[in-house]
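Following are the structures in question.
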Structure I
Amino acid sequence: MTSADLAGDSSTGAKLLTAAREVIPGGVNSATRLVGAPHALTGASGAYVTDADGRRYLDYHAAFGAILLGHSAPEVDDPVRAAIGGIDLVGWGVTEPEIDLARLVVEMIPSAEQMISAMSGSEAVAQAVRLARAVTDRPLILKFQGGFHGWQDAVARNVISSAESAYGLDPLSRGILDGALDATVIAEFNDLDSVRELYDRYPERIAAVILEPIPHNVGALLPDAAFIEGLRTITSEQGSLLVFDEVITGFRHALGGYQQICGVRPDLTTFGKAMGNGYPIAGLAGPRGLMERFSSAGGDVLLAGTFNGNPVSSAAGIATINYLRDHPEFYERTYALGDRIRSGLGAIAGELGIHAVPAGFGGVFALYFAEGPIRGYRDLLRDNDEAYIAFHRRMTDRGFLMLPLALKRNHISAAHTEADIDRTLEAARDVLRSIRDDGLLR
């Protein structure tokens with residue numbers, strides 16, 4: 001979006017974005033926030049956000065999934081306010097909230113014996129990658145086409161790639177050294193043969209396999225049980241670590257993350273986003289023998305970070321996890337609402353003669369504009385991105401906030417209701433009909 005795109009837009013949001021561009025590159029602090037109206041948001045409560053011109057939107061974007069219980073949830077905000085009245089950032093020794101948070105995480109995540117705190121999922125993954133290379137004394141990381149694991153150089157390649165770039169060298173950014181890009185190799189999700197082929201090509205050189213158990217950064221590819229179990233077998237046999245990036249699936253789909261659901265125990269787990277319900281908090285967990293390689297325990301892998309384990313973030317994490325533990329009905333409700341909207345979208349697409357596949361898990365949903373089945377990224381190359389983006393754009397224009405970018409997912413929080421879902425489906429029927437009638441389907 002350029003300044004020309006705002007020409008003639010007299011909204012308060014457009015004026016704020018224009019002002020922001022004088023002091024912030026592009027006017028936003030993360031490029032994927034620059035997606036058109038609403039240009040600026042000024043309020044958020046429950047399942048809704050409000051833009052600078054006073055219009056309310058039912059929020060399915062949920063800050064890329066960081067909002068789990070609803071915006072400004074008192075169950076989290078009240079403990080955070082209390083924490084602000086206590087000890088602040090001291091950067092010396094340890095504080096009680098750090099201990100309490102770590103105990104909760106170790107109790108909830110099946111593979112965890114110890115954890116470290118971080119401020120973002122990208123930081124947590126960076127720690128996991130460095131630890132895996134140190135433990136195995138190997139250079140390569142294996143990731144899957146379509147998987148996103150943060151902005152750091154080690155994994156910043158091959159996410160939403162074109163057909164021409166997929167599986168080849170497709171970096172997310174300039175400025176990454178060739179050596180960093182070459183040290184990450186790409187496999188196909190739900191395809192063990194592609195993993196075995198890379199182990200054959202790079203014997204005793206792969207330090208870790210990292211994956212989103214459900215690749216939510218491309219909507220929602222669901223893993224076959226045999227695939228997840230096969231990864232555990234292969235990595236164990238090959239002397240590599242298996243890393244679950246549960247930054248999105250963690251706490252959202254189950255208290256113990258997707259590993260609790262599938263029954264497979266990774267060596268390392270990263271988590272973040274929803275665990276703080278909008279506050280900056282993330283972490284890395286694993287068995288004691290691996291985690292004590294960090295320099296804080298006398299090991300040889302650097303652990304550092306001024307804001308790691310700060311009282312405010314720790315309080316948010318503790319409050320969110322405690323709520324989920326004490327309210328198991330949260331998962332029953334969000335799973336039911338997720339089923340409701342996925343089945344509704346599928347039925348509407350069928351009625352309108354549109355080839356579309358509803359996808360998702362728990363409270364996450366997406367609508368692929370392609371014929372199924374869709375098991376891996378190769379199948380996603382059939383998706384009609386123009387229709388996908390148009391669906392989210394037109395839903396947003398009608399007051400249902402959905403990120404208008406290809407393959408991006410939607411999130412249901414504790415604040416959403418059946419009435420919200422039904423109203424969303426009514427709007428979706430009109431939007432899908434308009435997409436069909438405008439000739440956007442191929």
Structure II
Amino acid sequence: MRDASTLRPGQGTEPDLDPAETAEWRDALQSLVQAEGAGRAGYVLDNLLGHAASLGLRARAQTRTAYLNTIPADQEPPFPGNLAVEERIARINRWNALAMVVRANQAHGELGGHIASYASAADLFEVGFNHFFRASTADGPGDLVYMQPHSAPGVYARAYLEGFLGEDDLAHFRQEITATARGLRGLSSYPHPWLMPDFWQFPTGSMGIGPINAIYQARFMRYLEHRSLVPGGDRKVWGIFGDGEMDEPESIAALTLAAREKLDNLVFVVNCNLQRLDGPVRGNGRIIDELETLYAGAGWNVIKLVWGSDWDALLRRDTGGALARAFANTVDGQFQTFAANDGAFNRAHFFNQNPELAALVADWTDEAIDRLHRGGHDMVKIHAAYHRAARHRGQPTVILAQTKKGFGMGAAGQGKMTTHQQKKLDDEALLAFRDRFALPIPDA
């Protein structure tokens with residue numbers, strides 16, 4: 001007889017010896033959730049796991065969940081803004097960020113800059129600026145925001161739209177030294193408060209210094225509050241970072257400190273576009289799963305933001321779980337291939353894996369499949385994640401948002417391994433970007 005202490009429920013290769021009994025246990029838990037709510041069900045489940053441990057059973061640690069959104073569609077709060085207007089503002093900022101980098105490199109050769117990072121993160125920034133990042137006022141200091149370095153062009157584009165920067169400023173991107181010599185202001189490559197003290201709060205490049213500094217900033221704010229040196233309040237430290245940046249030792253060095261100190265004034269948003277400077281972040285794995293395990297194990301509250309609202313209808317129709325199983329069996333390298341191709345390709349290579357998946361989109365056009373969003377490009381889903389994170393108590397929160405690198409760049413770079421270094425676009429690619437986001441810009 002096998003020693004009970006070696007049993008690991010949910011793992012191993014043994015078949016289910018009594019599927020009916022297993023189904024009864026699942027149904028009982030589902031009934032408890034429906035009758036008394038998730039809180040009561042969670043308490044009972046924790047109690048059972050504790051009792052299992054006392055019997056010598058070692059259950060699998062639950063630090064990885066299904067490759068789905070943490071927040072179900074029916075638990076999303078109402079979106080408080082004008083969605084159409086906010087999406088239009090985001091499209092304009094995407095264009096201005098792209099145009100600034102392309103124009104600078106057309107005029108000055110290999111000046112550098114990044115297009116694809118902000119293209120993937122634009123909506124993450126816009127929802128934050130529109131609804132959550134609070135500026136200082138006469139009533140008190142505002143939030144502190146650590147910006148993803150390679151997304152700096154998008155922050156400049158937003159500042160231009162709001163009137164904080166002018167056209168001359170955008171015309172001197174990455175020319176902060178030569179522009180200053182001519183009595184003008186240049187825009188630094190990355191957030192750089194020494195070069196632009198009236199604009200940036202914190203330096204976040206080189207990669208890795210942003211996350212660790214954000215944690216200690218939140219800790220120091222809490223230290224001051226606890227000693228009545230500053231008024232207490234709901235001031236937040238937000239950090240928007242990249243998934244590849246999480247491989248830097250500094251990025252993860254203080255995660256347990258943040259959890260140990262219960263820094264619920266800290267929110268990380270990790271832009272999981274699945275791609276780093278020189279290739280995929282995890283080609284044969286899933287970086288969101290890995291980061292979920294890392295952060296949950298360190299004691300953080302984890303919110304996964306994987307799929308956009310247009311997937312909700314498919315998930316509701318998928319009563320047999322075929323879609324969730326397909327997600328579970330797809331690695332990041334495959335997701336990048338799907339991102340780099342159109343709806344017809346995605347139908348043939350993802351949905352046509354089996355009859356159940358194919359049936360879900362049988363009445364969809366290829367164009368509709370092509371328009372399926374990832375969670376980090378859906379403002380309603382992003383707002384729901386930020387809303388929950390801002391109200392969570394007792395733990396720091398990380399939002400793992402799946403996006404497409406170079407979103408909207410089409411054949412010029414969406415989801416392609418070369419897109420991180422993309423600095424120039426030809427006229428055809430620019431027109432395609434314009435058309436993708438329905439921008440009122442003439443051909444000439």
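Rule-based calculations on the coordinates, nothing more; no lab input. The shown structure was predicted, so the numbers you read here are calculated from the model rather than taken from an experiment. Cβ atoms are built from the backbone, for glycine too; each structure is taken alone.
Tabulated values for the structure
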quantity	calculated
Read-out helix-only ellipticity at 222 nm (-39500 (n - 2.57) for each DSSP H run of 4 or more, over all residues; to 500), computed value -13500, structure in I, II	II
For 9.9 (mean count of other Cβ atoms within 10 Å over residues 134-141, calculated) the corresponding structure among I, II	II
Origin of the value 83, 61, 38, where Cα extents along the principal axes in Å was derived from one of I, II	II
Of the structures I, II, the one that 19.2 was derived from, the read-out being mean count of other Cβ atoms within 10 Å over residues 382-389	I
Parent structure of the calculated result 3.6, given that distance in nm of label points 7 Å out along Cα→Cβ at positions 54 and 358 is the read-out and I, II the choices	I
